[in-house]
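Structures are listed in the sections that come next.
Any read-out appearing in this document is the output of simple, stated calculations on the displayed coordinates, not a laboratory observation. None of these values were measured; they are calculated from a predicted model. Cβ atoms are built from the backbone, for glycine too; each structure is taken alone.
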Structure 1
Amino acid sequence: MKCRIILLFYRGQNIYCDESIKQGAYYSNFYGGPLLQSGDYELIKDVLEDKRDHQLQTSELKWQKINHFNYISYIEAVDTFMDFVQAGKIKVRIMFTDNRYTKPDLSEEQVDNEYLLLYYQFLKHCFGLRFLPPNQENHLELFLDNIPENSERKAKFKKYLYGIQLLPQFIDANIKLNERDINEVDSKKHIIMQYLDVVLGAMAYRLNKLSDNRNPETGKRGKRTLAKNKVYKHINLRIRDIYPNFNIGITTGTKENFENLWFMPYRHWRFKAKGSVPK
């Protein structure tokens, strides 16, 4: 399962972005990103690296690497990440599409550019950037896992991202994003991306019912499936520490305050394009 993460820094805050499961059995196009203040980055990075190095003794945390030997260590490591989320030091956003809906009037160009179009929607809306405090300059920096597109498409995509700050609904947010601050990086070298890979992978895994996979001969779930399911359940419990009735398969409510799109520490967005209809 390939994941693509964004990290965003604003005022020195960073967003990392990732994408997981292009096409799932039930839900597809998973995108995820954590946002944090750049002033907190070094401390958070050091704590998360120390936890990974001592808990798992590996150079890379990854959802696909979880097995029945290491799942307890993964749970203990991801607890540290979720501690930062619960404390509001890291804001996590996850977006996905529901296979039960389709948009029949998409042009050939839109279908061809689906990956970047969804990426743009994720960054534009998922973090509630239009509700950034306007009484200060809010400097953003984006870290995008290497984009699997040609140079022309990537350049066009980055220009659209740069243009978000110029849209009428974002003017009051006083966003400052320079073209040089839209970066492509290798997620393997970014510790926060690694932790997000585990959280994002867990959500894609559960929503696509991969936790129910069984051996066709024995009818039983394998040890690795059981191990991953335990990690998912623990992550879900940590989210429910923040929101007791959290439902991973729907858009997280704003409690009748749209500014919570920015303030809430953890949110899901089930993206449905305008004009979508049931299949």
Structure 2
Amino acid sequence: MLKIAITGSTGLIGSRLIKLLNKDFQFIPLLEENLDITHKENVRETLKDLDFDILFHLAAYTNVDGAEKNKEKCHKINVEGTKNVFETVNNLKKIFIYVSTDFVFSGIKENSPFFEDSSPDPLSYYAQTKLEGEKIVDGKAMIVRFAYPYRASFKPKKDFVRSIKYQLQQEKSLEIVTDSLITPTFIDDIAFAMKYLFKNFSPEIYHIVGANSFSPFKAGKIIAKYFRLNESLIQPTSYEKYFKNKAKRPQWSEIKSKKNIFYKMKTFQEGLAEIV
């Protein structure tokens, strides 16, 4: 059985992945209190005698707006942290898998959709640091990019689906962007796609993303419909107005994969139907 050391094991994606795949792999959670990825010596000491085959690097600073104000912290975690862990794992001659994001792309409409071989052009500081992480490991590790992950439940953090659902349940009106595209990805699908990739490592880039893309506004309407909530509470707004004074996100983030021929990803409707 493959032994997989995993950073970010208690997060939105990591905790679900471990729950779904714990009979297929032996997971070794690398908790923040035991592993400070920003300290190279701590990383080296923690990993040097650890019995693992793969290190799956999920841990990251992911607050997109916060990154603009906390650049030093974001860089320390996403760039220096990735470098520390990757170099240690590489020196130990073990496999490294780096988790990246659709935010590394510009989201310019003329360039979409974005595939594994599309040229990154990040807009925000968070996205810049994730791309720097990709450059550190490029050619020597696997890079997997996820987009707008969602799941049925996770108390510590709401994903975009449960955020919209919660506000509608509270009978709160909300403005959602119409002139934009996102690619929602069911986290259970991420887990099962990663099951294949853990067993079939190749130092390439893979997009593990949902089967279809929508405007956030359309996605909100679909969420309301599936959970039988009042969709009239959802009002349209523009990308420019919604993200004024916020970090830039890719506007037309239609992400697709040329390489994922091994696991059929669900449509947004199929993912929500399973949750319901």
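Could you tell me which structure in 1, 2 was used to calculate relative contact order in percent (Cα under 8 Å, 6 or more apart) as 21?
2
Okay, moving on. In terms of distance in nm of label points 7 Å out along Cα→Cβ at positions 113 and 153, which of structures 1, 2 is highest?
Looking at the calculated values, the largest one is 2.
Hey, helix-only ellipticity at 222 nm (-39500 (n - 2.57) for each DSSP H run of 4 or more, over all residues; to 500) derived from one of 1, 2 reads -9500; which structure?
Attributed to the structure labelled 2.
Could you tell me which structure in 1, 2 was used to calculate mean count of other Cβ atoms within 10 Å over residues 105-112 as 10.4?
Matching structure: 1.
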